[in-house]
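Bear in mind these aren't lab numbers, they're just calculated from the coordinates by the rules spelled out. Given the structure is predicted, the values throughout are model-derived calculations rather than measurements. Cβ atoms are built from the backbone, for glycine too; each structure is taken alone.
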Structure 1
Amino acid sequence: MSGGAEAWPALLPEALLLLGAVGGLLLGLWTPQRRQWRVRLLVTAACLASAAAAALALPGPAERVFEGTWVVDPTTGVVRIVVALGVAVLVWMAAPSVAGHPRETEAYVLMLLGGLGTVALAASGDLLLLVAAYLLTSVPLYALAGFAKDPRGTEATMKYYLMGAFVGVLLLVGVAALVLASGTTGYVDLAALLPGASPALLAVGVLGVLAGVAFKAGAVPVHFWVPDVTAGTTPPMAAYITTIPKIGAVAAAFRLLAEPFAGLPLDVPMLVAVIAAVSMTLGNLAAFAQTDVLRLLAYSTISQVGYLLMVVAVASRSDLAVSALAVYLAGYAITNIGAFAAVAATPAARTITDWATAVARHRWLVMSLVVCLLGLVGTPPTAVFVGKLAVFVAAWDGALAWLVVVAAVNTVASLFYYLRWIAPAFAGVPAAPVTAEGPVRTGPRTAAGTAQEVRGTPAVILHAAAVGSVLLGVGAGVWLSVASGAD
């Protein structure tokens, strides 16, 4: 544990993100509207520099800086890299939809600040820092959700904000209860003092804090905002909201159960296991009836949280948990961004039928989508398959065999609603007037009209995500095999 000036180098990746946000904002003020792409380049450079700094620091020893409030360890390192690279990709995915907007610069800066808050969630070693990180990952995202300023986006933003404010109060109540029970906010001190505290205060504190991180992750029972916000905003912003903060929230929950909540008289791991089972099951069941591609992906992200929370439940019970979490977080990020890139590539196509019609002459888009959707299922050799397999092994090692069975059944079930999207895209849809199967953003349109609206940048990201998912899966599989052999 360290503090003072010698601790500042440990925060170099976060400093680069912050400098990118401030520099981007200042550059945007002095840049003509037609040349706002300069801000995009600066933000991208800051993200890449942050990811490089985090990668260089990853092999270093774990440490706690600034009196233990900030934790630098492998979990933080993985989140730093994944978030920085994810934000860089999402900035370019959003570029076609925000280019020329009067607030184009602000969009890129808000995405960068949200990423910084996500890293702070993962690195928090103190409850007060956790609250600050919650706010930093909330306020920028409220603005991003309603960035288009249309009726659907405005409604989505209000629902997101009201739900976030309510859960934020629960988080503060939980923090207050834990402070009353222990007299401290640091995770290390909490781990030593909470086991002997009042059970009533512990129950209130644990439930409140878990509600806060569950909201950012989009887990049951604070998931109600996810479908409406995802379907109400633009596809790039939906990809951002359902990917970036989720990574930090899951890492924050993992740290909580590995440290301050590990030795409590309450069975917190069982509570998280139940939340995981309900999240994956409810998300899959709700996705079956969806014809709007954004709502389908929204419920898919809820189910994915369930699988991610499996490893959180065994954070203090299995030595395999850290590596399983790292692989799954990286695999989920690249695959989920790829799936949303498929929607962003055809912005006028909101239903499954519309999308299949729009890509009728772009068969490689269909192939890349298939890789990403089957990757979300957990099909080898994709990254999510390796991550999900590692999570299953860790959960089994942590004496949660029943949860592994539930997750396996849900994995098979999820294949069917992904196939509902894949099958029409493969079969093709005749060029005929399209009837709305679900809520759409525009009025009546023809299949021929939507077929021409395929954006290049999101399409490139979709192809890159498909290839990256396979390469990451193979690489992660080799890494886990070597690591397990060495042990």
Structure 2
Amino acid sequence: MLLECTVFLCGAVCMAVEMVGARLLAPYVGTSSIVWAGVIGIMLAFLACGAWLGGKWADKRLDRRVPALILTAAGLGCALAAAAGGPVADAVTRRVGNLYAAAVICSAAVFAVPALFFGMLTPYIIRLRLADLSRAGATVGRLSALSTAGSILGTFLGGFVLISYFPTRAILWGMAAALLLLSFAHTARRGLPRAAALIFCLLMAADALPPDAAESDAPPPLTESACNSLRIWHDAYMGRAVRLLATDPGHAQSLMALDDPADLCASYTRYYRLGPLLAPRARNILMLGGGGYSVPKWLLADRSGLPADFRLTVVELDPVITALARRWFALPDDPRLHIVHEDARTFLRRNARSYDLVLVDVFTSQYSVPFHMGTVEAAREMRRAVSDDGALLMNVISAASGPDARLLQGIRGALAEAFEEVQVYCVGYPDRPSLLQNVMLLALPRKRPLPSPDALADAELADMLRSRCVSCESGDATPPLRDDFAPVERYTLKLARRD
């Protein structure tokens, strides 16, 4: 039974490492499907190479102690990924400007070694078990089934449990220790070096566990949740000291001015001020995407001019982000605030309420575009959530015109199928809509005249209205995104080029 248990456990560890692998690379290359494709493709490629080499090795030298060597090598490969994965991925992404290439090279550099030895184990053990050729089919089938069953367990264990409770590096060190421990079941020969490596991996796994957050007065540089790798740091922005939160490399998802936590510090968040301008009597407000809760904090600070008795519902996928916002981004406890931890699309699908104002901020970076929130079907669900006299504001990271505007055009076209009017506002470069920037989409259930910029006493709001790109609101060359076909990765090639 030892060989069968080894095949099962190795399959579980292999898939757990694959699940964790994408998390290890996330701070450097993001969390898009491009990154997942790179990790899965490289793992499969080296598993295949390992299977070929393991089969050839078994034909040349059949020894029951060899699985211990393979397990030791796989464990050391996991340890190497835990120790050097971050620096290697950082070095690669600094030198490789194409996201597709960076994802593949990072995956190969970090996970080729453990994947190669994972692949070698099963064919070698199959050959050890083939004592009776008349039962070769049953033997191969049984061991293949055990490997697959272990892979299923590892997938669920990694995706549902491990990454929810432990840091990535701690998991990899733990997997390395598990493989080294399993190697002792096959042979105790030359056990002292393996024992030393096992103890080292256990100590490194313990060291990688996060400290008690309550004991620290400084935010953790990296926090991992089931959904994200979250980084917090301090910097300066527009001459102000700020605290930043990021879920992907190179771009902050949220920032908070330390001298005024409720201020709308990021320029694109200030465009949400258009919401109260268009729905000044809004009492039921829905925000999809919490992040650092910049806009909710601004609303709760009663700076919007809305009635003080409004009710605000925030739908945020990741409860860890909410916890970080309460601890490090001054999110207050307020009876007017109701937080739902759920995917925004799932919430919309079951929602039966009508809101005077809907604010959407789920497109947090170019690296991971939640396509299911920009489709025609999603737009119809958002339309059901907006009252007839209400308004919807959606932040999108894209160009507003030109070859890099396909993502925006696809989302704008989807909204246009559900709302009577959809307007485009360039946040970063109003005079250069072809540049990649934050773009605010305003969707109105019914057409109605907007305030004239010249009639507004608030100069900032007037400038926002003047940043409307009327020429970007018609003649879209890109068809609307749909649940069945939303090629957002192809539309965001601007990111892959990293101009």
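With mean count of other Cβ atoms within 10 Å over residues 134-141 derived from the coordinates and found to be 12.0, which of 1, 2 does the value describe? Don't skip to the answer; put the middle values down first.
On the way: 1: 22.2; 2: 12.0.
The read-out comes from structure 2.
Taking FRET efficiency 1/(1 + (r/R0)^6) of positions 222 and 350 (r between Cβ atoms, R0 = 25 Å, to 0.05) for each of 1, 2, which is largest?
The structure with the largest value is 1.
So if we calculate distance in nm of label points 7 Å out along Cα→Cβ at positions 126 and 462 for every structure here (1, 2), which label has the highest result?
With respect to distance in nm of label points 7 Å out along Cα→Cβ at positions 126 and 462, the highest-scoring structure among 1, 2 is 2.
Here FRET efficiency 1/(1 + (r/R0)^6) of positions 102 and 406 (r between Cβ atoms, R0 = 41 Å, to 0.05) was calculated and came to 0.25; which of the structures 1, 2 was it taken from?
Computed on structure 1.
Quick one: distance in nm of label points 7 Å out along Cα→Cβ at positions 262 and 422 came out at 4.0 when computed from one of 1, 2, so which one is it? Don't jump to the answer; show the numbers that get you there.
Values: 1: 4.0; 2: 3.5.
Derived from 1, not from the others.
A value of 23, 20, 16 was derived for semi-axes √(5λ) of the Cα gyration tensor in Å, for residues 246-413 alone; which structure in 1, 2 was it taken from?
Matching structure: 2.
One of 1, 2 was used to compute Rg/Rh (Cα atoms, Kirkwood Rh), and the answer was 1.06. Which one was it?
2
Of the structures labelled 1, 2, which one yields -25000 when helix-only ellipticity at 222 nm (-39500 (n - 2.57) for each DSSP H run of 4 or more, over all residues; to 500) is computed from its coordinates?
Comparing all candidates, it corresponds to 1.
Comparing structures 1, 2 by FRET efficiency 1/(1 + (r/R0)^6) of positions 78 and 374 (r between Cβ atoms, R0 = 30 Å, to 0.05), which one has the largest value?
Looking at the calculated values, the largest one is 1.
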